[in-house]
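No lab work stands behind these numbers, since they all come straight from the coordinates. Note that this is a predicted model, so its numbers are computed, not measured.
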Structure P
Amino acid sequence: MPVVQTVHEAPWRHGAQENAGLTHRLWARLGRSRAALVVTPSAAVAADLGGHDKLRVIPWGVESAFTPEPSERDSALRTAVPDLPEGPFVLCLGGTRRKKRLDRLLAGTAASTHPLPVVCTGPRTPEAEALAAAHPHLFLAGVLEEPMIPALLRAAMCSAILSTSEGFGLPALEALATGTPVIVARDSVQAETAAGFGIEVDPDDPASVAAGIESALQDPAQDVRRAGGLAHAKNMTWDRTAERLVAAWCSLLV
């Protein structure tokens, strides 16, 4: 049977250390020699892999729970996250992982004319605890059950993904599907995933990040961006992903 290689991301191309070991690098580089096809979830990763003729880009989808309509989980959110700020806040999903560059988001919120709390999910690592000690506006929510994530996104004023190494940027699509503004790193995979409906910033420039937050908070064009993001996310289903995968596999059997 033909072999299909799937490569999620190439973090070593973006200075990230997570999943960037020699084994992963060799597998990504040499696996194509045995594979009939190489599947990636984004055009950016395909470019990282050299854009060879075996590549097929098949984007991922978003779960049906990510919608603008509240569910019973919304009323249980403050029980699940007791320290959730009462007012508007910026959400950083999985932000305790070093590659998520939480420090860049904190620098941006500190530079904003309307400083907002930052709620970050993920394991309470020593590095995250140190950031929380240095930045009183950071709230560490810990690891939440997956069904609570759509409710948390709906409660957020905006979501931010400032990492430079991603394979697809699923949190960006999840934010769009809930109608929540999403701030993404310019020229990143998550900007590709957001398809122009994210607020693109320079993650290394606190003023740019602060401007992105201000845009999410009060830009009159946000309603148009939100409507476009909802329509885009509605088309990005897992059924669509599955259909494209099956079509790619079947093409090898012709």
Structure Q
Amino acid sequence: MSTPPSARLEALRLHGAIPRHIAIIMDGNGRWARERGLARPAGHQAGARAVREAVEGALHAGVEVLTLFAFSHENWQRPQAEIDALMALLEEYIAKEAAELRREGVTVRMLGDLDRLAPSAREAVDRIEAHTAGGARLALNICLSYGARAEIVRAARRLAERVRDGALDLDAVTEANFATELYTAAWPDPDLLVRTSGEMRLSNFLLWQVAYAELHVTPVLWPDFGREDLYEAILDFQGRDRRFGRVTA
């Protein structure tokens, strides 16, 4: 994954702080395929190559956490043939990339309702998590069978169970305690949320965590998204004035 630094990469290294955590809504695979007269699975296949670009870009930029929205709760309602193709692509990605990700110090975690996965896909997920455990350069989170509202309900239920069992006092239920029950509890909230394909919506992704994230929407369809597009998003982020609801006198 070693390539010469680009002008954008050099600029962002000089320009300001690098976001610790970047989240990406990877949108546009279907549109990319349709524009080329291809079936939707071809778009997903091309999108898998863009994942490598994003990971390489994050590594070169010094990002600590990269969270990708790969497959939502709602995606289970798609035609079975497309779901099967996506699950096969997931297993193919894991088989092809696991060794390289481990060499590069990338720890992979899959976040979501993984119990809905077919046994072969779940085995592949468990395998890559175990194989890459301990990587210290980048935490790569792939949101799979994920929905933010379901995550929030799950967290509320788990907190309620702790109160019911006497492990937590009701008055001690705080935002901080709530965050410990989210899938992303181990990492800081995203500083930057990127959405490809030009769509202006969050699509039920990390609704709690992106409360103060900077948003960057690009018209680039996900299969065409490369590391230079990631660097452009970081440069955009570096030009923002992040106040978190506060103002200076």
Structure R
Amino acid sequence: MKSSKLPVISIITVVYNDVYNLERTIRSIRNQSYREIEYIIIDGGSTDGTVDVIQKNKDPISYWISEPDQGIYHAMNKGLKAATGDYVWFINSGDEIYSADTLHSIAEYFMLNADIYYGEAMYIDRQGNEIGLRGDVTPHRLPDRLRWQDMNMGLVVCHQSLLVKRGIAIQYNLKFPHSGDIDWIITCLKKSDLVINTAAILSKYLIGGHSKQFHFRSLFDRYKVLQKHFGILPNFVNHIAITVRALKPIKKKRL
């Protein structure tokens, strides 16, 4: 499917001491039938054999580096600086592109030259078993037409199911070390003119990642991010609604 008309997708994986999961992530990129891919791995100076996994799987990798960093968003900024493709897509260690034909299946949308493409995410456990679609197992429903205003009560789209044109992909704000993804997505949406819902499952998201490990710090960071974009009083009111929503049981749909 190689064509000069098709955009190059810079897929960025950040990893630190995750020898168990990284190979699965790399495999999901290698298996893509869409060939216009630049694959970048940013390792934080792993000591558990992760670098050995990278060296053993060099064939799909365009660029990689292993050195200490200042946290996940600092590493992601390194990936953005290294990227040369038309779009950037973060598929971090443990996450996967949903299927081998995912990019191929949405390639027709690329002719629209959108600023952002988005879709659903399938939650998986550490064994790779599917738990359910993010929109079914969390309170966050994926909007038919995604706008930055839709983020007033949190991240309604999974970071791993968002492709952003590199020209509007800003650096992550390191002032938000645990919820920088929300700030990044809102800012990118503010800079976008055309946002396309692919109506596809784009990624598999491994639960228990950074935000889960630093849950309370992440919630505090999220409050600051949303206050920055929506204002003090609206954010306070919205967080009352968020708290009420969190107390309600989620009705799960069957896969």
Exercise. Comparing mean projected area of the Cα convex hull in nm² across structures P, Q, R, which is largest?
Worked result: Q
For this session: Could you figure out which one of P, Q, R the value 1.76 for Cα Rg over 2.2 N^0.38 Å, for residues 164-203 alone was computed from?
Result: Q
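I have -11500 for helix-only ellipticity at 222 nm (-39500 (n - 2.57) for each DSSP H run of 4 or more, over all residues; to 500), calculated from one of the structures P, Q, R. Which structure is it?
Numbers: P: -11500; Q: -14000; R: -9500.
Considering all the candidates, the number was obtained from P.
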